Structure formats: C-alpha cells, structure tokens
1. Work out the source of -15000 here, i.e. which of I, II gives that when helix-only ellipticity at 222 nm (-39500 (n - 2.57) for each DSSP H run of 4 or more, over all residues; to 500) is computed.
2. Comparing Rg/Rh (Cα atoms, Kirkwood Rh), for residues 271-318 alone across I, II, which is largest?
3. To which of I, II does the computed value 2.7 (distance in nm of label points 7 Å out along Cα→Cβ at positions 39 and 247) belong?
4. Of the structures labelled I, II, one was used to calculate distance in nm of label points 7 Å out along Cα→Cβ at positions 47 and 415, giving 2.5. Name it.
5. Work out the source of 5, 23, 32, 24, 11, 4, 1, 0 here, i.e. which of I, II gives that when P(r) over Cα pairs in 10 Å bins from 0, in percent is computed.
6. For relative contact order in percent (Cα under 8 Å, 6 or more apart), which of the structures I, II scores highest?
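Just so it is clear, none of the values below were taken in a lab; they were calculated from the coordinates. All figures in this text were calculated on a predicted structure; none of them were measured in a lab. Cβ atoms are built from the backbone, for glycine too; each structure is taken alone.
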Structure I
Amino acid sequence: MVRVYNSLTKQMEEFKPLREKEVSMYVCGPTVYDRMHIGNSRPVVFFDTVARFFNYLGYEVTYVSNFTDIDDKIIARAREMGLSESAVSERYIKEIIETYRKLNCLPHAHNPRVTESIPEIIAFIALLEEKGCAYVSEGDVYFNVARCRDYGILSSQSLENLISGARVEESEKKRHSADFALWKKTEEGLNWDSPWGRGRPGWHTECVVMVDSFFKGKIDIHGGGTDLKFPHHDNEIAQALCAYDHTIANYWLHNGRIDLSGEKMSKSLGNVIWVDELLSETSHQAYRLLLLNVPYRQPLSYKDELLRQAENDYEKIKRAYNGLYRKLEEAGDGPSESDPEAEKIKAEFTAAMADDFNTANAITAIFKAVKLANRYVREKNPPLGRMRNLLEIFGGFLWVLGIETGVQPLTDEEKELIARYRAARREKNYELSDVLREEILARGLEL
C-alpha cells in the first residue's frame, strides 16, 4: 500500500488510482526563458523518482509535464537577445530537455507547449463564460472567483483574506481583487484571434486545458513546487470546479523549495546555481542523492558540503554494487537463491518509498545493501546464489532513485587482465600484481 501526503486534504492518504495499476500524473513544467537552476530541478528529480517507484511496483505510468512558451519574461528575453519569442522558447526547451537527460530522468509521455493548445484554451474560456464563471472587461476575460465554491481550498486562502489585494494583482477592470485573467487583450508578443479580440491566454488557464487535453478528465496526481500552491494551483482547481465539477487530481503533491544557506534563490538577486554548470563539476548520481536525502516536503538548504558528502556516498554505493557485480561476473553464470537478509532490506526500501516517497529512509536501506554486498565480496567462499539475488535487488533500488553505477560487462581482454592480476596475487608476485592493478584501475574497472 502506498500512502501519500495530499496537499488538497492536508493529510496522509492511501493512494488509490483511478484505474487499476495505472497512474496518471501531471507536473507543472518550466517557463522557457532561461536555463534550469537547482531550485527548478527539485520537482524534476522528485517526480521522476515518483514515476520510477510506481513503475517499480508494476504500475503503468503516464507522466506529462508542460513547457510554458508564452509569457512576459519570454517577451523580455526575446528583446534582450534580439530574437523572436519562438526562437527563445525553442532554444531553452532544447537546453532544458538536455538537462533532463543529464539528470537521468525518464522521458515524459508528453511535453505539451502552450502554443500548441490555443484553440482548446479559447474553447475552455468560452465554456467558463457560458457557465457564468467568466466575464469580459475592456477586452480582457477574467475568472469570477465569487462564482467558485471552495475558492482557495488548496492553500486555505479565503476571499475575505484576499480582499486587501496583498497577494493578488489589483485592477480596476476586475470585479474582485482575486479575479484573475483568462485572456489578456494585447498585440504585444505572440497573440491570437479570439471571440474577445486579439490576445493571449492567462497562465493559470493553460495547465487546466493541457491536463484535460491529454487525460480527458480527472487524473491521479498533480504536482509542483510548494510556491505554486497559491495562486497557480488554487486557480487551476477553481476553473476545473466550475467547468468540470472536479479538482483536476485526486492527489496534489508539492515539494519544498531549495535555498542557498537559508537565503531564497532568485534570478533577480543573481544568486542562482545553474544545473548544467553544476553537472559539469559533479555526477548526476551525487546530485540526485543530495536532493533525495531530504524528505521532499521539507525545504532544502543547498551547501557545497552536502554535495561533497553526496559524492562520497555515491562512491561507496558504486564500489559496493560494482564489486558485487564483478565478483559474480568472475564466478560465471549460476542459479539465484533467495537471500533473507536482502529480502528484508528490500522490504525496508519499499516500505520507505511507499510512505509518502520517503527517499531519505530509502537511502538508509540502500546503505544496508552496501554493507551486505561488501561483506559477501570479502568472503572467501561467498554464497553466490544469494549474491545474485542481492545484485538484482540492489540494482532495483538504484534504478528507482536514478543513480545507476554504469557498470558494464568485461571484455575478454579485461577478463584476461584481471585473471592475470588474481594469479599474480596468489603467487605473491606483488610487483607484477601492482603493475596489473594500476592498468586495471586506469581502464576504470572496479576490483
């Protein structure tokens, strides 16, 4: 049984998919006007791990994450770079997809772009207008929050608390300060014809439409960073309640933010760390360990010391797994035998991940597998059948967290080299064995 913390109900709940052994999941993607910084990367890595775990349990996962390619920030960047908005979006979409790859994320089922959904967005806004939940004001179209029951249900914001306009955009065009734009009248930047004149859609409407376009109704999981709860996700839910009488997803999941030693990261402050630059200095395995070693709902304070620790942890994991792999490779093929110790560790790993994706405790279980693998490798007459069982279990853990070691089968030449090294050690020809060992290590092989 998988239990998740549902941000919508604010409690732990048993995960019950809409369709047996299937998971539908949508996560808000980036606005494509710049590269990805580490704050943006946390939901990317976390929800990739969620998808992997459901796959590990035998679910068929359909994971969709969008690209927002219409935005004032894109217009500003296009002017700055002397390019079209489309050229700017295309450039950063390519860069971000490459960053996903560098982070070892599984490909999403779909990465829709807002510009591909304009007819559906216009039709959706017309539906809200027809239902009396939207109104036109000086060419703009606004959502009428007063017509929505349970507005602010996700973040626990009430309309009374929002009247002051402290957390919403004030405008004389709006009936209520919390009303938000569904369609903006403009001829600046990318714009389209609509029943209300030329313009472009509002941000909060885009994801509602893309979710429905791909999934044709309510989904299991909608996710994103905690900063999206209000107003973005609350406004998504408000529109879906009015249009479809549902809250888009049964389970809403939100990850905590990343800050730098207690200071919020901000492009405007210039204190961001770009993911692609970080991954040129460290491995994606170490970086994923850093992110996943903190419960996802908690804030994460990034420090270089945490990355160094994660790099050390990864090396321990890599040496243990690869050492086990090589030991079995040298032993040759044979039957697998259930290992009670390995199965117990597997149960601990699965229980941790099933408890609201507690990756920190899952990593603790991985280090128990490290300890067991190292013990078997050191034994003179190890239980090869149990070792094969452990290797399979250990590999499953690493796949779920996206931190595979990259070990490859030895070539015949490499096998011969290692055999010569072993023989030199047995014959106590340490001078030769040291030379062979250096050659083995130079080839990047684990002993």
Structure II
Amino acid sequence: MRIDIEQVIDGARLGPLHWRVLILCALVTLLDGFDIQAMASATPSLAADWHVPPGELRWIITAALIGIGGSALIVSPLGDYFGRRTVLLGSFALVGVATLLAATSHTPNDLFTWRLLTGIGLGASLPNALALTAEFAPARSRTALVALMACGISLGAAISGFAAPVLIELGGWRAVFATGGVLAALAWLPLFALPESLRFLVARRRDPNMIGKLLERLDRTHRPGEGQTYIMRERPAGKLSVSELLTPRLAPATLLLWLVFFLNLGLLYLLSSWLPTLLKESGLPLAVALRIAAMFQIGGVVGGFALAWLMQRWGPFTVLSISYTLTAMALAVLGAKVPETALTTLLIVIMGNGVVGGQVALNVLSATLYPTTARATGVGWALGMGRFGGIIAPLAAGQLMATGIATGRLFWLAIVPALICAGAVALLRTAVGRSQATAPAV
C-alpha cells in the first residue's frame, strides 16, 4: 500500500508533536538571536576595556558573520544528506561551547577565533531549524508556524540587548558571552527530543516502520502496518547540488531572493552590530543606548508577527515592498539628526519592523519556495548569500567610522539598499509566479 506522507502531514491537526518541534526549534533561534546580539552589546564596553576605538573592532564584530556565511553555504546543506536533526544537534553544541570560551578571551585573536567558530555553528543550526519546522507543519499553517519560530531570533536578540546593561554592570562584557554560552548549553539536551524530518526520511528511503510510527504520532488516525510504502509527490532525488536551485524554472526567483537576502541581511547586521555604539556616540548614556538599540529587535518581533499576518491576506510581496519603503523613510529622518529619545525609539522600531521583521518574512518565503529535496540547501544558500551582505556592510561601516564619518551619513547610506529591496521584492512576485506556473505536474 502506497501512502503519500504529504497528504498525511497536510491533513493532520496541530498536536503535541507539532508543538514540540516548534518550541524546540524556536528555542534554537531564540538563543541564536541572543548570541548574535551579544557582540553588539559588548562592543562599547569591550572597546573601553581594551582601550581601542570601536571601529578597530570591526573584524571581531564580523567574525561570527563570516563563520555564519561559510557555514550556511558548506555545513548547512549537510542537513539534506545526514538529516536536519543530526546537523542541528552538532552545530548548536558548537555554538554553546564557542560562546562560553569567548568569555575567556584576552587578545583580539582569541576573541576572533571563538566568534568565528560560534558563527559556523549558527550558520548550520538556523537553516536546519527552519527546514525542520516547515517540513512538519501542515500546508495551511506552515507560513504562520515558520514565522512564529523565526521570531525567536529577534526575541533572543532583544532579550540580549535588555539584559546586557545588567550583565555588564555585574561582570563586564565577559558576562554577556558567559550567559549566552550557559543558556545554550542548558538548551542542548532538550533538543534530543526533536524527531527527524519525515520528508527527509522518505526522500532517503529510511526504515518504513520508523516512518509509520512517526506518522502515527503526527496524526492519530494513521495506522502503520506491514507492506506499507511511503512516498512523496516531490521527486526524492538521490543527488543534490546547488545547481537544482539554478534550473531555468527556479533561477530567476533564486537570484532575486539572493539579492534581497544580501541587502536585507547587510542592513540587519549593520544596524544590529553598530546601533548601540552609534547611539552612544550620539551622546546617549551606554545603558540607554543599549535599551533603545534593543527596540530594533522588538520591532522585529512585532514586525515578524504583523508581517506574517498581513502576508496571509495580501501576499508577501506587497507587504514587504511597503515595509521596506517605510524603513527607508525612517532612516532618512534618523539620518538628518538623532532626535529626542521617544522619537528615536519609534524610528528604530519602524526600522526593526522592516529589516528584522522583513528577514523573518524572507525566511518563511525561502522555506516554502523550494521542494523538499532542496529545501535545506535553498534556505542555506539564501542565508549564505545574505551573510556576505551581513559581513560586508558592518565591515564597511566600521571602516567609515574609523575615518570619522558622521553618524547620520551611515543612516543615509542605508536608505539605498532598503529601496532596492522594495523594488526587488516586487520583481520576485513575477519570478515566483512563473516558477510555479512551470512546475512539473504531480
């Protein structure tokens, strides 16, 4: 008897197994977000402790981003070969260990090394967490669940930003990394309760009995039995490479998606990495600057939910185009002059909604655009291409800061990629429509 697992997955009601996958993958993204923001929060006090201008720390600030970019391209796709769960467990363990060891650094080379290794772990854990969540979710709930899980990144970064003033007061910048490492270590053991992706198991022709039992846990109406064969509508390819993302059907959408990821993650990491420092240098006390900068991530959390809700009604492309346009307007106002605290906070929330919330929406889009056989690779390569923007933009900003550029000029320069994103997303609508129109019949 042949059973299409996609029909079972899409027909299942949300139950304990769905929520287990969602909560555990959200825990991964939350702690990933905490760790990413930790470096930005630690930068002002680290620069003071080591008696160097903040701009001189630009390579240390971007070390994790370099690791994320390389890992997303090289390590993350291993999830399509060895399983999402296996790669997720290994990469998240690396995040915890490297973050703890970052707190012991006494030289720039030490800290660069540990942040680079942290980035390698982050670059593999996030795409596989996204893919695992998407592959267990029913089609009717997939966008909302993946968006909900991806909001953990922004929430974790916001928690890191709000906790940083207290942690720095208690133990300096080292306490920020030590806290992140301990939390990651404590979260690692519960991750063993994650199941492997059903779609991966079928694509790799694993034990039918194991697949049947997992399907039964997902949908109580399913009864596994002897002689059952599990199939998918999608082609379970035995060989996979990035070339599948660049077939004539998928290439236009893939290239536009890579462009938007490149620019959006460039904006995200430029602002996440330097916003506390820029606000402090504009005259705000460090604790106030850290808390206002954390509102960038709060805007992302609110934006992630709001954009996901709006995307269900208006579609992702219209919503994202409008969001990026509003972001460009906020950057223009902030670039003219850093205003009083309340208005600055509002502008940063709007920017967070567009950039961080926009990234949540892009993660959802990338996790649903590709077939199962290429999903982890597709998400990983989109994030990997985006990480190049995430590396280049903070490095360039650090270099400009070292030359003495005014804070407002950096905000004005950021308007350009925001507007390009708005246009590229509009073009992506056409490319995705064409790829779906030419999809093979099933």
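1. Of the options listed, only I reproduces it.
2. II
3. I
4. Going through each structure in turn, the value belongs to II.
5. II
6. Comparing I, II, the top value of relative contact order in percent (Cα under 8 Å, 6 or more apart) belongs to II.
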